[in-house]
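In structure tokens below, several structures.
What follows draws every value from the coordinates through simple rules; no lab data is involved. Everything numeric here is computed off the predicted structure, so don't read it as measured data. Cβ atoms are built from the backbone, for glycine too; each structure is taken alone.
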Structure I
Amino acid sequence: MELTFQRDNLLYSLQVLQGVASGRSTLPILSNVLIQAEDGKIECVATDLEVGIKIRVEGAIQEDGAITVSARKLADIVKELPENETIHFATTANDRVEITCGDGVYRIIGLSDEEFPQLPSVDGELLTIDGDTLRALLRKTEFAASTEDVRYFLNGLYFSFLADRTEVVATDSRWLALAYTDPLKAPGNVDGFILPLKAVKEITRTFADSSAVTISMFENQILFADEHATLTARLVEGDYPKYEKLIPESTTGRTVLSKEDILRAARRVALLSNPKNYSISLDIEAEQITISAKTPELGEAHETVPIQSCTANARIAIDARLLIEIFAHIETELLAIEFTGEFSPVLIKPIGDEAHVCLVMPMRLES
């Protein structure tokens, strides 16, 4: 195999693939990237058997072929090469690879492509979604997905295809994030599916600039694609909880205020929250919210934040880490905090973005 690349084109592709290829595995070849040239196109492939990515790379083919090489080592070499330079990539005897750029020559040991796993091909009915819409749905929800292994079915985002809209939701039972868009026709005629969290992160990276992404499904596999790349993932099996039952139909109190004001204040006060539970208190009053924290071993802090409107008073304790993360993912200048009492779920909604709602469960107030 003999190929020629522009350095930046090859580096971009390797950086997209590294998140999959750099994971720990008992199979050494899974830490490699497959580079293959045939039918006039060059593709780089990485997989960990759960998520696989294939991305097309611009380049010239002097001779077809395929080889796998260490994804990390190849990316490290290419990253250090001069920008806007041409890279000559060729295989030699015994699965060796020779990389030439300017006066530099680098030879690394590869592995035959024969042992590299083939990515599953997913055929079936296609769903096309606007790229900005897909990225927004993921961005507004993925932070609330569980990262623990106990309840594996929460380790991802649930796509729910309803008659009037399509919802994407993440929860670990302490908090919840939900975003929705216009109704989409489900691929495979399913009611919903659970997309693993690792795939979510790779989709964001792989399709960062895509104007449209197609989605197809077959059994427990899902495929995302645009004109340059494809990503396949094994769906999470299991029944997602009835998340809609967590969201209260109505609340008795509502306050509206600046997102940046409360985010910054919460970050500062949280510095003196108890590291055992990170609890901070919100005292919601007619003209302000007072955020406070008290830890015997550290000290105490309180700060007031002005509000634009308020319909009821309340005192609520919340895990500062969850609250700050929610505020950080609100994309509007104003937000609303809706509440009923100290033990009821708290809703946080962006003002001007009805298609996004977050929920956090309160903690027991300390005396």
Structure II
Amino acid sequence: MQDKLNAIEKAALESLESVKDQAALDAWRVAHVGRSSPLMQVFAELGKLSKEERPVVGQAANKVKVALEAALAERTEAVKAAALAKALEEEQLDVTLPGRTVNVGHLHPSTQQLRRVLAILADMGFQVYTSREVETDEMNFQMLNFPPHHPAREMQDSFYVEAGERGDNPILMRTHTSPGQIRAMREYAATNPSDPPAIRIALPGMCFRYEQVTTRSEMQFNQVEGLVVGKGITFADLKGTIADFAQRMFGQGARTRFRASYFPFTEPSAEVDAECFVCGGKGCQVCKNSGWLEILGCGMVHPVVLQNGGYDPTIYSGFAWGMGPERQLMLRYKINDIRYFWGNDVRFLSQF
């Protein structure tokens, strides 16, 4: 048996010397250390030997196996080195070829649009004011003229975070950026309670509503609130501001229209539509075949809301609006489904 093992080792090593490439190495491995190789047959026959012969032959066979595996590893390195040397000698590298472009990230299209909106408003004299996303029922509804159990609350289905022991003032994800109106007015009024300063601010942020997702509505969306409060503010100021914004955003030829509407925190109230750029005003799924797409809701700040914010409604007046940047993006780039913005499809996002 020892002679047989010596012969197996000698034949395998001699065969290994002629191996020149990876394919031959793989074939050698199968032939000399594979399951059906002569060496493995020796291990299979150990059970037929006596107790005295078995350990001796087993040790000798293991010795041969270790030697062959070491020789295979050494030969593998030699073959790889030879292949590399050959490639370096024969292949050519053209250093004048242009390099591969490195893919870099960029801002989400909604963030880009949000910055575009705020830049326009900044040019118009507005300051940015940020407010919290998690609000109390009092700030999100009650201070904005939505009493508990008021039917107008059905306009905004809410994600409540905590009800528990808070009774009529539970915690919820804000359904609009309008709670920031109260917080901003109170903050400004606190600087001079007897004669509060005028306000001209934009409040950007994410809003959340528990509603059905469609091609034109999402359960989470960005919104930019606008608030102007001062003495002698009229509805004409509101119309002029919105019309100027639309011209700056969509171009000098952009058409807009005001429609009477209802919001508990403004009176009178209106919705503003822009001509649907997706279909050119002819009617499509995005604009519900009307040729117009709503871009914001607005109105004169309700006297109760002014009072809740610390401003005397007999002296001060103001206007407010809430606009959706994603809706504006749909108009700007003729996008027919608002769900693309939060679908995280790189093919869509990389276009911006």
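When Rg and Dmax of the Cα atoms in Å is computed for each of I, II, the one that comes out at 24.7, 78 is I.
When distance in nm of label points 7 Å out along Cα→Cβ at positions 8 and 232 is calculated for each of the structures I, II, the largest result comes from II. Source structure of the calculated read-out (helix-only ellipticity at 222 nm (-39500 (n - 2.57) for each DSSP H run of 4 or more, over all residues; to 500), -12000) within I, II: II.
For which of the structures I, II does the calculation of mean count of other Cβ atoms within 10 Å over residues 80-87 return 13.4? It traces back to I. State the single structure among I, II that was used to calculate distance in nm of label points 7 Å out along Cα→Cβ at positions 224 and 320, giving 1.8. Attributed to the structure labelled II.
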